[in-house]
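Readers should treat all values here as calculations from the given coordinates under stated rules, not as data from a laboratory. Treat the numbers as computed from the prediction; the structure is a model and nothing was measured. Cβ atoms are built from the backbone, for glycine too; each structure is taken alone.
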Structure I
Amino acid sequence: MSDSLVVQGGTPLSGTVAVGGAKNAALKHMVAALMAPGRHQIENVPEILDVEIMGRVLEHVGALCRRDGKTLTIDVPEHPIPEAPLELVRQMRASILVLGALLARTGEARVALPGGDDFGSRPIDFHIEGLEAMGATFDLRHGVLYGAAPDGLVGTDVFLEFPSVGATENLLLAAVLAKGVTTIGNAAREPELVDLAQYLGSMGAKIDGAGTSTIEIHGVEGLTAASHRTVPDRLEAGTYLVAAAMTAGTVTVSDCRPEHLRMELRKLTAAGCEITTSATSVTLTGPERPVALDISTLPYPGFHTDMHPQMVTLLSVAEGTSLVTENIYAGRFRYLGELNRMGAEIHADGQHVVIRGVTQLSGCEVDACDIRAGAALTIAALRAEGETVIRDAHHLDRGYDGWVPKLASLGADIRRV
């Protein structure tokens, strides 16, 4: 029997909450550690299920992972085992990044096709095409991708059809040990990617242009183990800000980087929130009812797709009709039916979500189908009349460190059963 969250709605959130390291950076740092033998130390690592799963992937490869609070120590062998097994990879999409890392380190890789949250088709064609351009060959047999580059990878020019974060990261990992120069055009620009490049740079990699649409990598013969502190989690910060807005509360989110949330903060301001920022914090006061608005999810610096469910929840109680267009993941709408069970009036039309704001939501039993859906339903429950039970709370464990105690510290009536 899965855990559930029980929430009594109606209390405005108030206080200060600190965010931890970014899930979408820490997981990539763990893979990046495979690029250099020796002892790595990664700080500000969230205590979430996905980090635990990635640790098992690394241990299968031959590394040793040890956690001390928020610090993760990884001992990487001279000769990693070039394999990531199905039972681990199927649980988390980020594990596909071991493909580029293992090809670069060992000249071969056996990686099961990835799993993770089900948001529709998310092919890895861009990863494969880029690595093939660098000299790798691939064969798919029984759901396992066999990659080979016995003579090593060779730098080349790769232009991505879409600024895929995963493909950019995989090519970046492969290119730092490739012969010659690799240029990635139409590269992803996410802060977590910049953080990965900085970690690789501390190992001795030569990378220019991270955070822009063109990244140039000069391959080196070898890297050395290093230490790194993970960038703050902008999605965790954004989620607590939306929770404050939903409850008409006042919350300060600390230990974050507001510049990584520029578009999200702009949209929250347009929805009627009062926002002030410092170098490392954001304070938000929510309106009694939000203002309806339109949002389109886009690659960074656009509005993040992983903030889409939370914002749809906020707009479900807005004055007027809102439109959210999902341009990244076609299948990210399964949570809408659960919100409608709570009294929302939302329907999907292709890639568009039309939200007719209602004055009040009602508590009931709902199912969390993925990380951000679980967060969105919790946010809805914080405002809803009566009690809400959110089943399958384990999904939240994959992306939020201390979700229940942090919300409780802000005054939420929430418990896990």
Structure II
Amino acid sequence: MNTQDYIRREEKYGAHNYHPLPVVLERGEGVFVWDVKGNRYFDFLAAYSAVNQGHCNKRLLEVIQKQAGTLALTSRAFYSSKLGEWEEFMHKLFGYDKMLPMNSGAEAVETALKLARKWAYKVKGIAREKAKIVVCNGNFHGRTITIISMSTDPDSYNEYGPYTPGFVSIPYNDVVALEAVLCDPDVAAFLTEPIQAEAGVFVPEDGFLKAARELCDQYNVLFIADEIQTGIARTGKMLACDHEQVRPDILILGKAISGGMYPISCVLTNNEVMLTIKPGEHGSTYGGNPLAAAIAMEALQIVLDEKLAENATLMGEYFRSEMKKFDSPFIEEVRGKGLLNAISIRPIKGKQAWDVCLAMKEQGVIAKPTHGDIIRFTPPLIINEAQMADAITRIKEAMKTFE
């Protein structure tokens, strides 16, 4: 089969809910992936920041083989020897009393929303069915009906109604707007991404997260941080909130806590919030399974052992510096933090971000546009300076092909 054969088969038998770059991948190692023709590419998407530890990380492969051959799934009907170990590991690493494990990022967001509403009724004393959760315009927290009910992106919510009520949307990075809604006694929580990744890597002003934290304290509102994409060293700290020394009341993690090897997510919070949910009120057949527990602990230990947060800081600064110096009519803005970066593309002679990504593919770098005019650049955090320099040269060559 050739490339088009694989693409045609997917299009014939699969749903058309994605618009992939026309490359068919079959192998990966470290920062590289190879297509079915044997062409090698720098992976500058890293599965939307899930593969922070690099493709097919050997330490993770060893753990998967060992645990999968011992015990993979019990369901939560029974205790397992691995889940408590993982929960304690997360407690020591992040400092929260409790962890609730799930599978996908969207499931973890849904879990956080349920926790916030339970807390609102059982602890804060909001009248039943009246709890409100404040969110930000431009947010992306997943694809479930409830999550798209708080989206401002028509591509996410159009023709999926009726929608779940109880959300109040405000401009991102707007402390004044936030305080104006938090003073409502029916507000239970404020949910935000420390950096809006899917929206185009929008980094808030310094002090926004800290001010939001203080306002939530002032009005007895839970601060919920969706760190599914920004967490696990992606922005140069273990959590993006760490840049402002902000501690969320509820922390949502996913993607890179598995190193891209398995669907794993979790919610971390303290007893006052977590213990509002009683047995039988929430759960997941696969959530917290022994295989997930073993993978997550090793994936996080790799981040710590290999100092991937520090590397993300250095390589991110290098990437932004080099791209800002590059004189290309396509580049409108370069922005980001750590190795979560984006370039806003100015259309030139009918060529847009998609065309630039196609040209980059021909040069051996793959990335994907978001919202039509923005290209996100998120390579695995193990990338070294020589590899980054090589990739940057290729990205520049791709942009030059249109001059």
Structure III
Amino acid sequence: MKMSRMGIGPIKQAPKDAETINHKLLVQAGFVRQLMAGVYTYLPFGLRVLRKIEKIVREEMDAIGGEEILMPMLHPAEIWKKTGGWDNIDVLFKLRSRTDRDYALGQSQEEVVTPTMKEFIQSYRDLPRMPYHIQWKFRDELRSKSGIMRGREFLMKDMYSFHLDQADFDRFYEIAKKAYLKIFARMGLTAKVTEASGGAFTEKVSYEFEVLTEAGEVNILYCEKCEFCVNVDDITSYKRGAQCPKCSEGQLQEAVAAEVGNVFDLGQKYAKAFEVKATLATGESIFPIMGCYGIGISRTMGVIVEKFHDDKGIIWPEGVAPYQVHLIDIRQTEKAQEIYDRLEAAGIEVLWDDRDINVGGKFTDADLIGCPWRVVVSEKSLAEGQVELKARKGEDTELLSVEKLLEKLKG
């Protein structure tokens, strides 16, 4: 992509009303624009990042047997009344049509996926099933803050699993847990699995996937030696400095974290509400055990910015960066066009700053946007048949031939 062809780009000043790093940098770098509190427009850079996150999530969900579908955002009130959610979920957006019918904007999809799957689950042979979708959600937050980390409209992946019994749910939970940890690792994040309250979804313990960041809203205790971790806002029996109850070797450390994913054991609540039954080989009918598995796509984008930035701008991990390379030519030359063409031909995503502006502005914008690699074409380097390469997260630069550059970036 050539920046001269883009109508949208970085701006000099961050928005004055921005309270968080992700809000400031994503607006200033040209990734998003705020329409109102908790609602954002994703500009070309931002949409590319969302699609990269979606791609990672989709690949790992497919790998564990997920079946992608797409469910609606507008729901009839009747399905929410059937489960009690219409009166008991305070963040549910409600609206009435001109025909005096009540509707809800989806804040979750249990009420939709369960009756949908009723048609396809008749026998024990039809289990387990793992439908999922990636769709926008709506929640009537009283105070939407933290930039795109807590919105009234946000993009999320939901997977719902249906199982013959609790043992099969427990088996699949371990598979899903490993997939989640792999997903976040591919984005450069280290997530901790914490125990927490199931809230409005279930009375059982749920599991949250938390990333350590000062911009988070959750207080956790985690073991320095093993994977044990709890949300101290819901579970108060653990104390900082105490011996780990799991491995007995480490001490519990306190930290602030941001939730990027969750898993709920829904039991038979929704299957019973919509009379979803599976017939066993004996002829007996049972209600399947259900699980819910969420990942905040847009929220994770905000968490990544909170984790990876410096005083110059964003530092995107390679797996989710809008472009792999930010190409800058000191003076507009035919050689820069040739390098741009060769990078693209090699399958390397390139953002070329070919604008007719001062060089200092180009370097400032490159740091602000935060692509993993910066390639500079100058008269000095060209005289030696080389270009300058620098990693966004590093300080050192190196001179390489175009062939060596391609080899390194493809590697």
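Please compute mean count of other Cβ atoms within 10 Å over residues 137-144 for structures I, II, III and give me the label with the greatest value. Please report the intermediate quantities before stating the final value.
Details: I: 11.0; II: 19.9; III: 15.4.
Comparing I, II, III by mean count of other Cβ atoms within 10 Å over residues 137-144, the maximum is at II.
A value of 4, 20, 26, 23, 16, 8, 3, 0, 0 was derived for P(r) over Cα pairs in 10 Å bins from 0, in percent; which structure in I, II, III was it taken from? Working shown, then result.
Numbers: I: 5, 23, 31, 24, 13, 4, 0; II: 5, 22, 31, 27, 13, 3, 0; III: 4, 20, 26, 23, 16, 8, 3, 0, 0.
The read-out comes from structure III.
To which of I, II, III does the computed value 15.0 (mean count of other Cβ atoms within 10 Å over residues 249-256) belong?
Numbers: I: 20.9; II: 27.0; III: 15.0.
Checking each candidate, the match is III.
Out of I, II, III, which has the highest value for distance in nm of label points 7 Å out along Cα→Cβ at positions 33 and 193? List each step's numbers first, then the result.
Numbers: I: 2.5; II: 1.9; III: 4.3.
Largest one: structure III.
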